[in-house]
1. Quick check for you: by volume of the Cα convex hull per residue in Å³, which of P, Q is greatest?
2. For helix-only ellipticity at 222 nm (-39500 (n - 2.57) for each DSSP H run of 4 or more, over all residues; to 500), the calculated result is -17500, so let me know which of P, Q that is.
3. The value 33 for relative contact order in percent (Cα under 8 Å, 6 or more apart) was derived from one model only; which of P, Q is it?
4. If you rank structures P, Q by distance in nm of label points 7 Å out along Cα→Cβ at positions 18 and 42, which sits at the top with the largest value?
5. Identify the structure, out of P, Q, from whose coordinates FRET efficiency 1/(1 + (r/R0)^6) of positions 34 and 90 (r between Cβ atoms, R0 = 25 Å, to 0.05) was calculated to give 0.45.
6. Hey, mean count of other Cβ atoms within 10 Å over residues 2-9 derived from one of P, Q reads 23.2; which structure?
7. For the read-out distance in nm of label points 7 Å out along Cα→Cβ at positions 82 and 98, a value of 2.8 was computed from one structure; give its label from P, Q.
Structure P
Amino acid sequence: MRARDEQRVERARQRLIQFLAQGHHVLPGSLVERSVRCGKANCRCHAEPPELHGPYLQWSYTRENKRFTRWLSGEQEERYRSRINAARTLRELVSNLERLEIQGVEREEGWGT
């Protein structure tokens, strides 16, 4: 691996180490605001044009290859939003490190573009 590539990989590792050392709590998934229709036929949400209920906050995540969806209250959003954002940051840091490592291997082996 070239010295410049090694420096990039080392910086990416250090960013990941620093993030982990900060002790962030992480939750996988994403948050989405949703507006919905209810089941009452005569409700305003079934009118033309519809006036949907919400917005409500929905947290979705995957565990053991199964998708889960939870509706969150405002209090729950306050507790969990930073953890969900931290998990996204962690995935980005790991993906960046992987990308740099792959680039280095491809250059070493002459496989890259």
Structure Q
Amino acid sequence: MTYVVTRLCRDCLDTACTAVCPVSCIYRYEGSDTDAFPKQLYIHPGECVDCNACEPACPWEAIFPEDEVPEAFQDDIALNYKMEDFEDDFEVQEEEENEQPSPAEIEANKAKWGVPS
């Protein structure tokens, strides 16, 4: 099993998850087809060791174990797997300093994507 970054990460791109990932399996898309790969982070399913370090580190609550991805985000599972076919267009995401979102921002982001709190 792998962990999956869902669309709750889109346009947020907090890198707290990369700081705790022991195998550096969290990537960002560097290609030009942003319709196929939106601006968010991706967990490489073949490299993820299922350690659970990233999930609690994500301030946007965007990461889930594959078998616990909410119904609203089921398409995001395939999107994370799809990155394996385009590995040359991805680079390991390094940790960057980010201002942490407020609880209100987290709730607004969930509402934007139709997820109940």
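None of the figures in this text is laboratory data; all of them are computed from the coordinates on show. Note that the structure is a prediction, hence the values are computed from the model and not measured. Cβ atoms are built from the backbone, for glycine too; each structure is taken alone.
1. P
2. For helix-only ellipticity at 222 nm (-39500 (n - 2.57) for each DSSP H run of 4 or more, over all residues; to 500), the value -17500 is produced by structure P.
3. The correct label is P.
4. Checked P, Q; max of distance in nm of label points 7 Å out along Cα→Cβ at positions 18 and 42 sits with P.
5. Derived from P, not from the others.
6. Q
7. Derived from P, not from the others.
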